[in-house]
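As structure tokens, here come the structures.
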Structure I
Amino acid sequence: MKVIGVDVIRGSVRSRSRRPGYAFVLLEDGEIVEETEVTLYRLLRRLAEERPDVLAVDSLQELAADQHELYALLQAMPTGTRLVQVTGGERTESLAQVAGRYNIRFNRLSPYDEARTTARVAALGAGAEVIAFENTTEVAVTRHRSPGRGGWSQNRYTRKIHGAVQRKSREIEAELAAAGVRYTKQETRAFGGSSRVVFTLQLPRSEVPVSTYRGADVQVRITGKRLERIRFRPVSAKPRYLIVGIDPGTTTAYAALDLDGNLLALRSSRQLTMADLVEELTRVGRPLVIASDVPDMPFSVEKIRRAFSAVAYTPKAEISVEAKLEAARPHPYANDHERDALTAALEAYRHYRNRFAGMLRRVPPGIDLDEVRAGAVRGLSLEQVLDGLRVRPAAPAPAPPPTPPEPLGEGEERVRLLEGQNKRLRALVRELQDESSDKDRAIDRLEARLRAARTRSAAAARESAEIATRDAEIESLRARLKREEKQVRRLKRRVVQLRRFEEAALDTAGVPVKVLAAFTRDAVRHLFEILGIRPGELLYVAVVDGWGRTTVRDLADLQVRGLVLNVPSLAAVDPQLVQLCREYDLPLIAGGEVGVRVQGLLGRVEAEPLAAAEAAWAEGQEEHRRRQQQAMLVGVLQDYRTERGKEVRRGG
């Protein structure tokens, strides 16, 4: 098979100043024969020279600016060469996606690499053929030059040209008759012969047994009848493999995914019978996996699976509504039935996805990945799949037909062929019917065994239901016991700390204090949970920074005896903190003045320095109250004077 792949290097068919240049790759029997750069004119010349089976391109817009130019390009191509857009027809995809299905990687920035990839995937059967002409072709035999005004030999010159047209038309008519092609003929008679002869054939351009021709006096042009609209025909007739999820019932719904997990079809209807469902799925592709969203596949879904000889998939446990909503969220669906069908298909795809990924890493380039994945789903190893794809049994050479005693007409020959085909098909139908009967009997036996197994499993399930309930209750009690044991350990630690503090309180060598790690609410809460904070207790604040009004208020509400700060003297304390503590009547004592000794969360201060420090704070607190009272009296007097002045002014 000979394939030519092209990709634009520079320019565009839409530009008048910069015409396009193409990377040209000639692929013959899977091997690259030539790589070069060509213009559009040179590309047509090379097509005429090489006459490849396929001209492959990733976008038709690289070759033609509009439909008119595309018709002209297809008309100029050799009749046996097909134009293939490898990225698809009406519905296109990227070249990277197409190449990925054949495990081919390429550099997207290199036109030559893209042209190589385009040729390779076209040779493997990717893409869609561009169909621009009907199955009607015109073969026109006309003059290649005009007779002109001429001179003394004008009549002889005209007879020569028209005679050449007539002779060429008769040669073509003989070729068509020898090939058994039916045609209609329109001839324009002229002086000395014919000026134009047109043969109309009910054949596509590629099957016309006549070639174009250009001579000195005559030219032969072969043109197909244009379609009103360009059509696309898949190069490969092989249908796509599908993963199908089905939700049966009064409303039947189905969802079809390809082997890459892309949603191809999603539909639900009350009038959708099983026969209609089989027909619709056949139009979409070839079901490889039939999935249900419940552990026991419904019988109607099982019938669909048998119709396609597909692999069955059911989840291990029933899928919850929340899981279905989460799985179907990225896709639009119309109702709960479509959601359930879509969930079944997606669950089946996720089940096989990891297996696909593990196999595809070992697949060599140029292999159809869908066939590899289909083999994996059917339980084949990678080696078995690759051997089946690489080695195809050669078809036996057909036996030469017996020579009839006398030549048969065209109709009799066709009847003889159809009768033979009919006999073969009848024999095949009988074989299939016998095979179907054997399979039905085997299915009946297996269904009986399955019913018995289900009966036994149902009894076992009823017995295990109570066990499962008790196991769940035991697990709940175990978790509760662990929480209680953790709480007991925490309380035991607290009791030990409290005992140590009580023992320290009985010691007359000093005054016990509880250590507050920081001047924050979290530290206060932590100390309260471990040792508790009772009225009349002293607290030692290890880190003074970070204090706040709320923390001071909480400690004042707890009615502690006072705070021993980790500072040499109160002169080193923030004046705002001192002022706030005086407002809440919370004594502050400098740790450097009372000799603090700390061990863990407990500490001790000397009694005499503590008493002196508390007396000094009390004196300062008394002075603070006097100043507050004086300020209050001054404020009241000032307010009285202000009001009295207003009354005097109003009376005057």
Structure II
Amino acid sequence: MTNRRRITGVVGVCVLAIGVLVTVGSSAATAQTFGYDNLNDIQKRHVSGLLSTELGAQAPARSAAPTRPVLSVPQRPGPNGCPVRQGSNVKVNQNCLNQSDSDVQGRGQSQNEPWVAVDPNNADHLIASYNDYRRGDSTCGVSYSLNRGRTWADTTTPNGFVRGDFVGGTAREYWQSSGDTSVAWDTKGNAYLSCQAFNRGAGTSPNPDQSSGLFVFRSTGSNGASFNFPGRPVVTRADTAGAGNFLLDKQLMTVDNHPGNPYTDRIYLTWTTFADDGTGYIYEAYSGDYGESFSDPVLVSADSDLCGNTIGLPTPHGRCNQNQDSQPFTAADGTLYVVYNNFNNTVTGTDNRNQVLLARSTDGGASFSAPIKVADYYELPDCDTYQGAGADPFRSCVPETAASSNSVFRASNYPIGAVDPANPNRVVVTFGSYINRDSNEHRGCTPAGFAADGINIYTGVKTGGCNNDILYSASADRGGSFSGTVIDPRQLPVVTDGNQQSTTDQYWQAAAFGADGTLVASYYDRSYGDDNATGYSDITVSASHDRPTFEHHRVTSSPMPAPTQFSGQFYGDYAGLTVAGHTAYPIWSDTRTADEFTCPGSPPTICTGSAPNAPFANDQDTYLTGIPIP
């Protein structure tokens, strides 16, 4: 038996370094805790989002890959950093670019990891969230539209501080950074924002405080234009002394906005808790009073015979002790589903697969069934091995096929599930897999075990034999069993079945059902032009109404170069999608705007710059468009 390892980076902007006391809603529980530097190698491979960049754990870049853009001084009348749209693609965040110093590219500029939701009572109303760096550090950014996404306005969310009940009753606990957002609506027209907030501690600031928490903000009567203050705590951690010995990661929120069931308008959050014994378990908490208070945490990733390899770690809550990338979603009858990645499956030889598990709750999140296997999947390849200089150790990425090393941003495969509203028995989970029906193993793309840092390696990565596809596994019995439970991922159907997609990479999917049962997915796509060779990407929406094939719509009006901000290593970890009627609204982080910098010297001048992994240093903005679906 091989000790199976992998890395994830999906779905979450920041992992939190926090202290000793956990407070959930108004109740308290004691737990062992710790910070990034205390993580073991397994946990470092599993943490998501901007943990390394945000909390100062980013490895130094290789000397062969310069991290700062080379500045040039164009003689032009003014900034180009405030486009309203790119063709039919509409910019969601409404700020113009700050002119940052080149050594902090992205710190005062980028927006990434977007999420979007539509008001179930009014299809004109959309709300979007993203990690927003315009103030120089990440915060929970929100924009809203009252005309189906044709124009947008920004909201300033009141997340600078909360009442300090969990830190000894002080009047304020200020936050240095926040992010990892998601948004949702209830049936009453309230919009909700989930926001993760934290302090960095002495490693990156003079303040030792490393307190943190997950918070929910509610917008009542303003369609996302304003929110209640302060945000209501879901989980908080007091660590004013800076022990930094506990990590919360990758929270995601949903609201049961199906009318008429016992749990209508209940709010659910799920997240990963990394403890100092080396384990990572999935938890959930719920609110039944419109986000005013939340339940104690409930264990989702329970013990199971599916977890045959405990990776040499203790099992305080069962053998399934390494998990990540949870997503909650609900059915019309009030059932709550939570899908997540698990890394405790056994493998032999050079196989390096992982598994997707799902747990159900029929009592409003108070308890969960034993986990059910959705499918196996194969993680994206180790970036260090195939991209070399400039890659991020302990991370996977999406290598381009050319000899260049443009695509070094971290990426991982994660699950997204949904219930067919036209057939509540039908539950579908989408996920990426580097080995799939199109992976061309006869051409040399085969699993090859693990790199020295524990990340998956394969033969054929840079020769065109490999590709990442978006697969799906379906249940016909309300999540009791799935097609992928017994079928190898090489045999599972794929969303990405269009021309050229069988030999190119697709990643970071979102998925949802239309009201008539049409399954819709959006994802980053390298099947257009020479994207797969250069490391560029486009956005595609695919839709199928219970058919074996999908209709595909190119969303982006031109290809997006590899990101250059954050040394090219961080592009965000996920993207979102919502569906209203016969219109899909994909949302993504876009790199087509040239970045701007303060030129050296005086008088002040605006510079642009070239980047080592792209033709120009680029910004990250949030974009969206509406796509008609059949």
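Once mean count of other Cβ atoms within 10 Å over residues 267-274 is calculated for all of I, II, which comes out largest? Top value of mean count of other Cβ atoms within 10 Å over residues 267-274, among I, II, belongs to structure II.
Among I, II, considering only distance in nm of label points 7 Å out along Cα→Cβ at positions 179 and 203, which has the greatest calculated value?
On the way: I: 0.3; II: 1.5.
Answer by largest value of distance in nm of label points 7 Å out along Cα→Cβ at positions 179 and 203: II.
A value of 0.00 was derived for FRET efficiency 1/(1 + (r/R0)^6) of positions 227 and 571 (r between Cβ atoms, R0 = 30 Å, to 0.05); which structure in I, II was it taken from? Spell out each step's value before the answer.
On the way: I: 0.00; II: 0.65.
It was calculated from structure I.
Ranked by distance in nm of label points 7 Å out along Cα→Cβ at positions 235 and 259, structures I, II are topped by II, which has the highest value. A value of -16000 for helix-only ellipticity at 222 nm (-39500 (n - 2.57) for each DSSP H run of 4 or more, over all residues; to 500), calculated from one of I, II, originates in structure I.
Quick check on the output: 5.2 is distance in nm of label points 7 Å out along Cα→Cβ at positions 43 and 323, derived from one of I, II. Which one produced it? Walk me through the numbers before you get to the answer.
Details: I: 5.2; II: 1.7.
Clearly, the read-out refers to I.
Taking mean count of other Cβ atoms within 10 Å over residues 115-122 as the criterion, the top-ranked structure out of I, II is I, with the highest value. Looking at structures I, II, which one was relative contact order in percent (Cα under 8 Å, 6 or more apart) calculated from, given that it came out as 7? Of the options listed, only I reproduces it. Can you say which of I, II returns 14, 44, 29, 11, 2 when P(r) over Cα pairs in 10 Å bins from 0, in percent, for residues 483-586 alone is computed? Comparing all candidates, it corresponds to I.
With Cα extents along the principal axes in Å coming out at 64, 64, 49, pick the structure among I, II it was computed from. Don't skip to the end; give the middle numbers.
Details: I: 147, 87, 63; II: 64, 64, 49.
Only one of I, II returns 64, 64, 49 for Cα extents along the principal axes in Å, namely II.
No lab work stands behind these numbers, since they all come straight from the coordinates. No experiment lies behind these values; they were computed from the predicted model shown. Cβ atoms are built from the backbone, for glycine too; each structure is taken alone.
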